[in-house]
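Every number here is computed from the coordinates shown, using simple stated rules; none is lab data. Please read all numbers here as calculations on a predicted model, not as lab measurements. Cβ atoms are built from the backbone, for glycine too; each structure is taken alone.
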Structure I
Amino acid sequence: MGPISKKIIAGLKKAKNQKIIDLKAIKEAKTYSQELDKTVVSEDELLKYDPLHAVYSYAQNKISVLVEQLSGFPALSKLTNTLEHANDIYLPSSPPRSPLTKSYFTCWGFFDLCIGIKKESFGTVILDLLKNLKADLGLIKTIECMQDSRMGIFVHKGHLDRYVILEELVTGREIKVIVPSGYQGKEDEIWYARVMPEPFPDLNYRYSLVFTTPYILVDINGNLGSSAKCDDWEAFFDRNLKTAGGKNKIRAYESFMKYGKNKYFWNEYIFEGYVNYQEDMIMLAGFPDKPLSMPHSEASQRERGEI
């Protein structure tokens with residue numbers, strides 16, 4: 001348990017003694033107000049979802065409520081202020097207003113954005129709190145999967161019935177996924193996406209979930225029919241992952257995809273690499289370490305005489 005979690009739990013216990021905060025409500029992930037309650041997905045809405053999508057959507061909504069409840073604590077002020085600042089910068093919604101979707105942004109803000117040596121995030125603090133309160137184990141397990149998740153670069157390897165087969169570029173993992181946005185793509189496309197695993201193997205789903213609207217990496221000219229090349233992205237990782245190879249390279253890649261070179265690294269890539277969109281996917285071009293390759297980078301705008 002990190003120092004922020006310890007402060008939050010101590011503060012909540014003190015508040016309980018003063019009868020200010022109902023810990024039982026937090027344990028059950030209930031809300032303090034009708035306005036917050038409206039943000040939680042209803043059971044009727046969940047019935048319309050794929051079962052795995054419903055599990056994660058429910059957990060995501062519960063986390064959003066808990067973040068709202070806990071964000072006023074001084075111990076979380078650095079995370080809260082950074083998240084609010086990023087929200088002002090990127091205006092997460094959907095294209096054309098912003099290429100950073102709400103699903104992408106909340107996952108980044110809750111699970112990847114972190115502070116301190118122990119890399120504490122809203123997700124880790126909420127997990128420590130729920131475990132301390134002995135909350136529902138199913139909810140804890142699902143949030144653990146979400147906290148451990150990250151974005152990745154995948155190659156589309158084809159279809160199997162309603163599933164898309166993705167192979168992660170650096171790790172080589174092959175994953176069978178569903179894509180709630182509806183985008184099925186085509187073989188050899190390169191995707192930038194967050195894949196959530198099956199949290200309960202005993203339920204025997206046997207597939208994973210692309211939780212965010214997929215970002216499709218296209219060629220430098222932004223042509224929809226022309227995918228970015230695997231060799232170019234492998235070269236990007238060779239340039240940016242300074243490791244001895246093998247398992248060390250995989251660990252370095254996993255950390256790099258979750259945290260980038262700085263907290264806004266991947267957000268900036270989406271913002272500056274944005275090309276176009278369809279309702280079910282968003283196109284990006286270029287590479288984060290080559291500003292002129294991204295159409296909306298400051299360097300590219302200056303090159304075109306726009307600034």
Structure II
Amino acid sequence: MAEPGARVAALLLNWRGAALTLQCLRDLVQVPDVALEVLVLDNGSGADEVRALEAGLAALPPHPHRVELVQLPDNLGFTGGMNRGLALAADRAVPYALVLNNDLRLPADFLAPMVQVLDNDPGVAAIGPTVVHPDGTVWAEGGEVAFAPNALRLCGHGRAPRPREHGPEAVGFVPGACLLLRTRAAAEVGFFDDRYFMYWEDVDLCERLRRRGGRVVWLPWVRVEHLAGMSSGGGRSPLRKFLMACNEVRYLRAQGGLRGWAAWLLFDVLGWPLTLTAGPRAAFAKLRGMLAGCLGHRASARDVARYLGPG
């Protein structure tokens with residue numbers, strides 16, 4: 001059972017990244033004012049990773065929260081791993097669920113303002129903060145499906161953060177790097193769609209929440225730091241290029257309109273030669289991803305092993 005009074009189930013997914021996971025966890029357990037149930041979900045990383053996580057949990061400084069290690073037998077992807085955590089949060093009647101990447105640095109006061117918005121506005125189904133790079137520039141202030149490369153735009157990307165007094169503001173989606181959800185609302189739409197495995201799953205979930213009448217909100221006066229793309233080898237890695245391209249087509253087939261397909265044709269198909277600047281391996285991974293998406297390919301751990309190795 002959840003700790004008495006737990007308000008948030010914090011879901012921290014680990015896959016072959018115990019050092020980063022434990023760094024994020026040490027930040028997370030220092031959060032005051034919000035009762036947490038922290039679920040560290042290991043996505044089939046292997047015995048050495050589990051031992052490192054167990055040692056790290058045992059060495060945590062004193063804190064008021066419950067921390068539990070959940071061992072998953074295989075790499076279920078971001079979607080499958082997080083869905084196990086979301087299902088536990090729903091079963092334990094924890095009202096809010098916090099989806100986190102393990103490569104975040106979290107200030108102690110980041111969570112309470114987002115919880116307060118959900119407490120005070122029942123129309124908000126999901127909320128997220130400003131996410132910045134280590135140099136202080138914006139990674140995302142929410143996002144939107146757009147007439148742009150990859151059919152997505154991370155709002156504010158690469159710029160200085162907008163003033164903390166700005167907003168809050170409704171957005172198309174909040175990236176799954178740091179996303180606070182109403183557990184019940186997420187359950188009612190079926191949590192993340194497992195067919196995405198990793199990438200685009202946050203766009204899809206937020207769209208389904210919005211179609212049911214929930215608002216998705218970016219909160220400017222909260223900031224967290226993100227080392228983007230670490231789980232897939234970095235922002236220009238072949239694995240990320242493959243998964244983004246494959247899942248873009250999956251999303252467009254499910255929820256995209258004419259504008260989305262036009263953006264795909266212009267920026268991704270006709271503009272594909274420009275991706276060669278990222279290196280031929282990444283470029284051809286994107287091309288294979290586009291073709292796989294058109295053929296209805298379901299991304300899985302086999303794709304991860306193809307690009308990153310089975311280790």
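Some observations on this one:
- Of the structures I, II, the one that 18 was derived from, the read-out being relative contact order in percent (Cα under 8 Å, 6 or more apart): II
- A value of 16.5 for Kirkwood radius over Cα pairs in Å, for residues 122-257 alone, calculated from one of I, II, originates in structure I.
- A value of 0.75 for FRET efficiency 1/(1 + (r/R0)^6) of positions 202 and 266 (r between Cβ atoms, R0 = 41 Å, to 0.05), calculated from one of I, II, originates in structure I.
- Identity of the structure behind 27 (criterion: percent of Cα pairs over 33 Å apart, calculated), options I, II: I
- In this comparison of I, II, the computed figure 1.29 for Cα Rg over 2.2 N^0.38 Å, for residues 170-209 alone is attributed to I.
- Given 1.6 for distance in nm of label points 7 Å out along Cα→Cβ at positions 162 and 178, calculated: source structure among I, II: II
- The maximum of distance in nm of label points 7 Å out along Cα→Cβ at positions 106 and 274 over structures I, II, that is, the highest value, falls on II.
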